[in-house]
Structure I
Amino acid sequence: MLNLRDTQKELLKKHIQKGSVVADFTMGNGNDTLWLSNQVGENGKVFAFDIQEAAVYNTKALLEKENCAQNYTLIKDSHHLLKNYIDCPLDAGIFNLGFLPGGDKSLTTLRSTTLPAIETALTLIKAGGCLMIAIYPGHEEGRLEGELICDILSKYDQKHLSAYRFNVLNAATSPYFIYVEINEKYKGGITK
């Protein structure tokens, strides 16, 4: 059976190499941050965001436990404020939406911050780069968040980017992901 997490990583590897600059816009417990850090190596850079102190603490503990290179910046702030922290182009970015695994499930990502964060992130992704968005429609905010993200991405001109949705058709509430590639030939700012 196809493993969606493995598929995500294979797609991301096409855009990430040693020395790349990437962002984990929802660090959670740090698993994606760690994976990104290992991919970019000690000469790369990882920016990681979360609003919860527990997420920052758990991520820092994981990175230290795994003797991760000091190539990361952990940011306790909302991902929609990413331009306050990132002033350089990104090779790739990840959003793993929903709630903090093992945390308070009433605290979830919200459309009100996720949608502007995605639109801003797209302006920072280099030509030939990508954005990966994991969506969890098993709760109401996740379902609505996913619908709005799909709607917004469907309005972008394909000469600028291509957005693909990967989901299990016979499991309506299972997580799915959206993979966005910025056209390699496109040099302007992303517009709809």
Structure II
Amino acid sequence: MGRLSDRYRALANLRRAVQLIEKSRYFPLVVPEVGTNVAMATPGAKSVDDIAAVPGRIVVIEGRARAVGCPWFGASSHLARLLLERMKYDPNKLGAINIRFSSSILEAVEHVAQHRSLVISYFEREKEPPEVAEVEGKSLPWGLRQAIENAGGKIPDIVWDSGGVGKEAMVRIFGKNAVDATKIALAVAKLVSKQTS
């Protein structure tokens, strides 16, 4: 029963996060070209199937952020694998979201992180070894390990990279749950809207 109730709670939290995103008039400012995904793991998640996300991601339609599919388990491989890797260092961080990278977004991220005492770090895709790049699903866990190294061993709450060949630049935010991670992303989006207005 415990496993079922964990899955139900994870799904409910993720759906709430998606509602917050769809209601926000600022969020479209930070949606990447490939779309945003938001993920929520069950406690002690061991595989991608233990992590709920949005199939088809969240995209901008007629100026609003919209989920393409209904949140479900196993719906994301990229963000889910990264979240699994992050949980090895802190099993209490069960949520993650990705947003667009730009210098103005990074500025807003740094501002929000400072106010919330969050650790930011980065990795450089050009330093990725070929044996990592060639294997599907290895890049982001490698990137997280690099980000930890770049943060002097601290476990980052926010990890960015400026992209590479065929890879869009991206910011990834981790939280206690999907709603927590989403609220950080929404705070960033609101700041970005002030910069552009």
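Any read-out appearing in this document is the output of simple, stated calculations on the displayed coordinates, not a laboratory observation. Please read all numbers here as calculations on a predicted model, not as lab measurements. Cβ atoms are built from the backbone, for glycine too; each structure is taken alone.
Thinking of I, II, which structure, once helix-only ellipticity at 222 nm (-39500 (n - 2.57) for each DSSP H run of 4 or more, over all residues; to 500) is computed, gives back -10000? Of the options listed, only I reproduces it. When distance in nm of label points 7 Å out along Cα→Cβ at positions 88 and 144 is worked out for each of I, II, structure I gives the greatest result. From I, II, which structure was distance in nm of label points 7 Å out along Cα→Cβ at positions 48 and 72 = 0.2 calculated on? Working through the options, I get structure I.
Between structures I, II, the greatest calculated value of relative contact order in percent (Cα under 8 Å, 6 or more apart) is seen in II. Here semi-axes √(5λ) of the Cα gyration tensor in Å, for residues 24-127 alone has been calculated and equals 20, 19, 10, so which of I, II was it run on? Only structure I yields this read-out.
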